[in-house]
Structure formats: structure tokens, C-alpha cells
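Before anything else, here is the set of structures, which you'll find just below.
Each reported figure results from applying straightforward, stated rules to the coordinates on display, with no laboratory input. Quick caveat, the model's predicted, so the values are computed rather than measured. Cβ atoms are built from the backbone, for glycine too; each structure is taken alone.
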Structure 1
Amino acid sequence: MIRGGSEVTMQTLEQQAAGHEILYREGFLDSAGCDLLARCFERCVGLTFKNPMGDPFWDDRYLWITSLPDTEAAARSLMQATRFRALAALREFYGEPELYSDTIQLVKWKTGMSMPPHADNAHPDGSPHDTPWRDYASVVYLNDDYEGGDLYLPRIPFRLATRKGLLLGFRGDYRHEHGVDEIKRGVRYTMPGWYSRDRAHEDPSVHAKW
């Protein structure tokens, strides 16, 4: 839940998030679907690889939808269906009918990991960014049986204790830079995605018949 303040209803959480241009949908993916994808990651952990951008922080921690073998057809189909649902939710929430899916992944966060605040399409000093086309991002949280790992947006400011099955969506600009608190105990699994107004950056796997 959103930190700071008394217990509030899910509707209130959605309203608070919307006030900061954050899409918040609890129960977006059901528990069985979340478990299926987390187990898939562990079965396919040998298919992870080194980050091609050269940042060791991501080494051996993520799988693209296209990384999954045919033996994981159920997980691949679920990722694809969830991608389309998330894209539809983002288009509606932000009023962006011309929005395209760039990437979708499964990611594992181990105990002790964290991420400093960053934006998905801009650097604060104006220097060139690796992915300037990423206008929006989403995250589906696949578990919540860990300690720490809150998502925070320091420029708003806003902080969320994430929940299993929750979908979050936010802009890629620097006002919505975001970080992840250190995972104090356990393992955190997520399914992030990125989206662009530029169809040239649409992931070809969007059109796969899975």
C-alpha cells in the first residue's frame, strides 16, 4: 500500500496514484498466474544472460518473452495476454491510443538488491539516454512474500509497498524517476514492460501467434 497515513481502500489508493499520473490496478494478474510466471523464471534461469548494455547489475536476472522455450508455452501465452491488457489499460488511462509495446520481461530481485532513482527515457543533466523512446513503463508484481523492495518516486514524492498481482504504470520522463528499496529478505519477482508512441520501436514478438 501507499506509505504514510492510515489504512485506505483500494479505490482511494487508485485515486491517490492517479493524482500523480500513476496507473494503479490491484488484482490485475491473479495469484495462480503470478505463481506460474515466477516458477517459469526459476525453470528457465539457465537461459538468462549478460546485459548487452554492459551494466552488470542486470546480469543473469532477466528473461525476455522471446527467451522462453516452447516447453513454457503457457507462461509465454500468459505474458503475451498480460502485455496486451496492460497496453490497453495504459492507452485508456493516459489517453494515448497510439501506444506500442516495446519490451516485456521477467526479472528476479535477490536479497540485498536495490535500484537508485532513474527515469526510463531521460537523464537529469540532459545527456543522451539509451532508451529515449520509452514514453511509459509498467510493472506487474508477481509476489509479495519478501521484505523491503518498495517502489518510490522521489520527485513526487510517492512510495508503494507493492502487492502480488498489482499493475503499476507511469510515464518515462524524469518527473517520474523511480527507485527500488533494498530487498531485506526473500526474492522479488516482477514483470516489467515499456511502451513507446513510436511504432518503429514496437517489439516484433507482439505479432507472434502464441
Structure 2
Amino acid sequence: MRLLGDRPLLQYTLEAGLASRRLDRVLLSSDDEGMMTLARSLGCEVPFRRPAALAADATSMVDVALHAVDWLAQESAIDVDALVLLQPTQPFRTAGDIDAAIDTFERSGAASLFSVEAVAQHPCECVSVEDGRLRWAVEMPAGVTGRQGLPPFYYVNGAIYITSVAFLRAQRSFQDERTVCHVMSRTRGLDINDLYDFHVAEGLVRMAADGAPVFDDPREGHA
């Protein structure tokens, strides 16, 4: 509920979900009255209060998702084939990102999809320290002399997860070795995990308010 620019952080995700053309229904799972009130004011469904047993720090998101699906089946006789998980800590993912990810998911024939972005720190330049000595996380490919020659690596940014409900029930996971990905720009996929990330998000909001194209995605042909 902390303000990011002129809106609570959660509101960005609610608005993106509600603006999607591909989602049949958008609902919030929460046990927080303030979040539930905000969601209802924006037109988001809040059909239940999340049970306390599913609102702890260590709660599995699989259990949270299946609780929502089961509630819809039992209370509203709605059989959900696939779900899209939108976490509130990725405020800059757009309705267009959501719809494009759903398109990719449906074309792929896979049972699940993650959104990803290019890594900021490349694994070939990361190390661990063992007995005071450096150990490279990933060996530098032979013949590579600069960053521009490094193989691409991506970070699962948490902005969009899509899975078939049957897969989620069977695997109790959002992914397996056949999971496909939807590539996002680093700004639109920004994942807020701590106060530093929040300050970065605040800076991006200020830049956008001044007219900077910080959220444009070069892959979409924007400037």
C-alpha cells in the first residue's frame, strides 16, 4: 500500500490486470482489509478473504493460487483451465505485457510460462569465494574478449506466471523443463524486493512524469 508516485504499489498491478483484453476474470487474494478495499474500488473482484493459514511469510504461492481456483469451483461453479499470477511487486508490467505473454503461452502448447528479462550482472562475470579464492559461476566461453560476445542469460523477474491448473495440481510447481518464457524489458519487469528497488522505481516514475521513455520496450519498435 506504500505510495509509488501518486498510487499505492498494488494499484499498478490491479490496473494492468483489469486493462488486459485476454483475462476472463481478475481477482485479488488477500487478508488485508486496505488492499481488499482498494481492489474493490477499482472494479477488481475480491470474492473471499484469504485464510490466515495462507497469509504467512512462508506460504507457498502454489497453495494460494489453488485456493483461489478451488474457491471459484466450489462457490461459483467456475472451472478454471489456466491462471495468470500477477504479483504486486512488479508495478510496471502492462496489460500489453500480460496479453503478449498469454499469446505466447497459447501458441507454445506448453503447460507454463515465466516472464524474464536480460540479466544486469552476467553469470560469466560472477564469482563465489572458496577458501579465499575466486570461483567463476559460469566459465567464460573460449574466444570471448568482451561483454558483447557473452551468451544471453535471463532473470525470472516474477512479473507474469502462467500455468494450466491441471499442471499446477499435478506438479505443485509453476515450472518444469518445458516451461516457455516471455521476454520483457528491464524497466517494465522491475522486481521490488527491498527499499533500494523501491527507490529505483520512484526514480523511474519521476523520469516518466518528465517525459522520458523509460518504459518503452525497444523490441516493440519504440524509440
Structure 3
Amino acid sequence: MIILYGSNLSTYTTKVRLALRLRGIAFEQRMPEGGYRSEAWRARLPTGTVPALEHEGFFLAESEAMLEYLEDMFDERPLRPADPRDRARARWISRLHDTQFEPRLRAMFPLLRDAARQPDLPGRVADLQDRLERIASLVQPSPWMAGREFSLADCGFAVSLPLAERILEKLGHRLHWPQALIPWRAAWQEYDALQLALIEWRQAVDDWLAPGAL
């Protein structure tokens, strides 16, 4: 049995949970004992982060490593392209998400709580939008990030792009979708299994952004 440690709200936990659900791999999700900031969790994982995965006594952290491990260990409905160049491209796009887009989105989280930092908002919105435009120009989805099929390249963006929409709306702005990403957005909306796999995350985001919750 796979144990996935993390929260429903966590982008990177959701990224891994999404792959597990779409591939039909059985798992149990747990919060780290005492929470991921607890001394007990830091004793096990000194970085104090989520997600982490446990499988038959093997413990692993970092979402990209976890997704690759699942591809190596399970044959069901692989999300890693078969062609070596396509696989390399999917990995590249996944790294673009983790290093170029998600950190800029995460930088906006404090603005949801601290009105005094709102002067930072226009610059951060512009930076996020610029980075998204650059990624879209590199990737040119067709309709998915790495080709005609949903793959590991899409798992992070399937969470962070709709989250960016919600956060910018909460902050009085809107996400401007690059033209190259319009087909991706339509495919995301029409993929029923994906939408079902995101139910817990969507509820957690609703709760997080509800009036008075921040």
C-alpha cells in the first residue's frame, strides 16, 4: 500500500495525488503526525515539507521524484511518454512548472493576508503573467503540455493554473491566458476524470479563500 503524506490544499501533494488517481493506483493519504511543521515530522524529513511517499518500507520526498518512482514501479496507465525525447520534454516542462511558475504564484500567498503588502501586487502579477507567457511560447501545447496525451508534464499545471485564476480573482485581478494555452485550458475543463481527481483540492481551496478564512 502506498501512503501519501500531505494536505488536500498543497499544490505538490495534489500533483502526486492527481497522478495516483488518474493511473488507478491505490493509496492512502495522511497528514504527517502532528502536522508537517511538527518536530516529529522534521525528525523524519528534516526539510519539513510535503508531500512524501511511503511504499513497502521505502520513503521518498519531492513530488518529481515521487512521480518518476511511481512510473518505474507501476505499469497501470503510465503518464510518462514512451519516446525518450518526449520523456525528456515532459521532464523539462515539469521543471518549468516547479522552478519558473509555481514559485511566482506562491509569492502571492502572503498578499492574501497582509493588506500592507498590496503595493507589491502589480509587480508580482506582471511577473507571473510574463513567466506564463514565456512558458507558453516554449511549450506550445497540443493540447496538453507535452503532446496529445495528458502526461507528467501536466500534473503541476493542472493544479497551479486554476489556482492562479482563483488567487488573482481574490486579489482583484484576472489571469490572462496566453493564446497557446487556450486549447490546454479547454482540454483541462473537459477531462472528467481529472475534474473528479481534483475534488478534494477544489474544496480545500474554497475553504482557504472563503471570506474570513484568511
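Quick notes on this structure:
- Looking at mean count of other Cβ atoms within 10 Å over residues 13-20 for structures 1, 2, 3, the greatest value goes to 3.
- helix-only ellipticity at 222 nm (-39500 (n - 2.57) for each DSSP H run of 4 or more, over all residues; to 500) derived as -15500 - corresponding label from 1, 2, 3: 3
- Here Rg and Dmax of the Cα atoms in Å was derived from just one of the structures 1, 2, 3, and that gives 17.3, 50; the source is 3.
- When mean count of other Cβ atoms within 10 Å over residues 133-140 is computed across structures 1, 2, 3, the figure 23.2 traces back to 1.
- Computing log10 I(q)/I(0) by the Debye sum over Cα atoms at q = 0.15, 0.18, 0.23 Å⁻¹, for residues 29-116 alone across structures 1, 2, 3 gives -0.80, -1.01, -1.18 for structure 3.
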